[in-house]
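Quick heads-up: structures coming right below.
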Structure 1
Amino acid sequence: MKVLAIETSTMLGGIAISDESAGLIAEVRLNVKSTHSERLMTGIDHLLKQSSLTIHDVDVFAVAAGPGSFTGLRIGLSTVKGFSFASGKPVVSVPTLEAFAWNVPYCRHLVCTMLDARKKEVYAAVFQWEEDNFSRVIREISIKVDRLIGKIRSELSERLSDKKILFMGEGALLYREEISGIMGDKALFAPSAKMVPSPANVAQLGLKKALKGDYAEPAGLTPFYIRRSEAELKSNG
């Protein structure tokens, strides 16, 4: 089974193709200055050609569903919906922050993935590795950083007695000084190569869901925003 995965939650998006038996076949990252719509289809075409595949060889389409950039998520979802409707192939939806945590499997510390939510907030979730998977210990939220750190310290105090917490993502880069000031030596920060979501992880988790038959209904598939977009707020007065 081959999966084509799209990750457009941040400005550095990408595409990956993974196979049930061969593993990761190819991955392309797209550092987008305007919108993903200008380069996503070109990137997919390049990825397929370099892999000696066509879109007809893909068995399932996976997409990072959010949270993240409102525009980026809409573009990613509309792209996989279009492929699904045109080909009749199924779609799986993968939570962005969970896929992001898979940058550091087997990490002994807690893992907090953070994306910039604008308005001095971050999209964040906290995970802990257990046996062969990540479990959520704080679910996805949109929150100011000081409140997030307060939530971590109050709800996870027992876990932090013998562990630290690894922060990853553009939110961690933006608010590193504030996080360090509150958390002290309990805060760790991922290296730069691990600071961005990976389309290969979306493909990996998408393949797991597909093998279990955990498909999404394309027509009803919507981005996981957590909060309403600026356009929605304006339209509702």
Structure 2
Amino acid sequence: MQEIVYHENYRLEESYWWFIARSTILLKIINKVCKFDNNANILDAGCGTGGFAEKMSAHANVICLDTSAIALEYCHKRGLKDTHQCILSEFDKSNRRIDGITMLDVIEHIEDDYGVVRDAYSLVDKGGYLIATVPAYQWLWCKHDEIHMHYRRYNMQSISKVIESAGFKIRYSSYFNTFLFLPAILKRFLDKLTGADKTNTNPIEPVPDILNKWFKNIFGWESKFLPKIKFPFGLSIVIIAEKTDTKS
């Protein structure tokens, strides 16, 4: 990602509606589906500035991995010490068990998405999980994707194919960020109509405090329903998949 994205993420991860609500939703789904104990080792691949890793560290031992030295410096500021600057295939697990790998809005940044999921399969131990989120629908491609250096967006079928091809068995999958789907579609349509999508270079779109509060509450309300039910559409996709054998 562009360097400015890391700086903005660290600045806003504790206050911006999208980060707060997403973390709440994902922690609830992970705790329900995976049932990690406090001794579990979770590798946060593409951890960024450590916002989610810090929250996850209250539930498990978190290992932070990223290719960006800037990102890992921010992880250290959060008190996250077990950090590694490398790609997934270079990570040395040093004879410790890896019970889960999180790849949260990471796979879309990797040109060889099939390859990086195979790397995750090789690293995680039998019975361990891959927890992945990706942006939904290629037809929603916009300037935001370019700023964040995405290669693609996914639908449920395409991301499931990538994950299952590595050998994982999908245990839970759903779209999310559904309650704000229609307003987001409308905004993107208006941005294209006015040309704003070509001029906006903010990695995180600023919103007034009142809207930030509303969006946080609306998006966060999804945690009341997930993972009890699955949403048929949304701006993002979450998948939890299990490694059920030792084939690599």
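Taken together, the values in this text are just the output of simple stated rules run on the coordinates, not laboratory data. Every value quoted in this text rests on a predicted model; they were computed, and no experiment measured them. Cβ atoms are built from the backbone, for glycine too; each structure is taken alone.
Out of 1, 2, choose the structure whose coordinates give distance in nm of label points 7 Å out along Cα→Cβ at positions 115 and 139 equal to 1.8 when calculated. Clearly, the read-out refers to 1.
If you line up 1, 2 by distance in nm of label points 7 Å out along Cα→Cβ at positions 107 and 211, the top spot, with the largest value, goes to 2. Here the criterion is distance in nm of label points 7 Å out along Cα→Cβ at positions 11 and 155, and among 1, 2 the highest value is seen for 2.
As an exercise: helix-only ellipticity at 222 nm (-39500 (n - 2.57) for each DSSP H run of 4 or more, over all residues; to 500), calculated from one structure in 1, 2, equals -9500. Which structure is it?
Working: 1: -9500; 2: -11500.
The structure behind it is 1.
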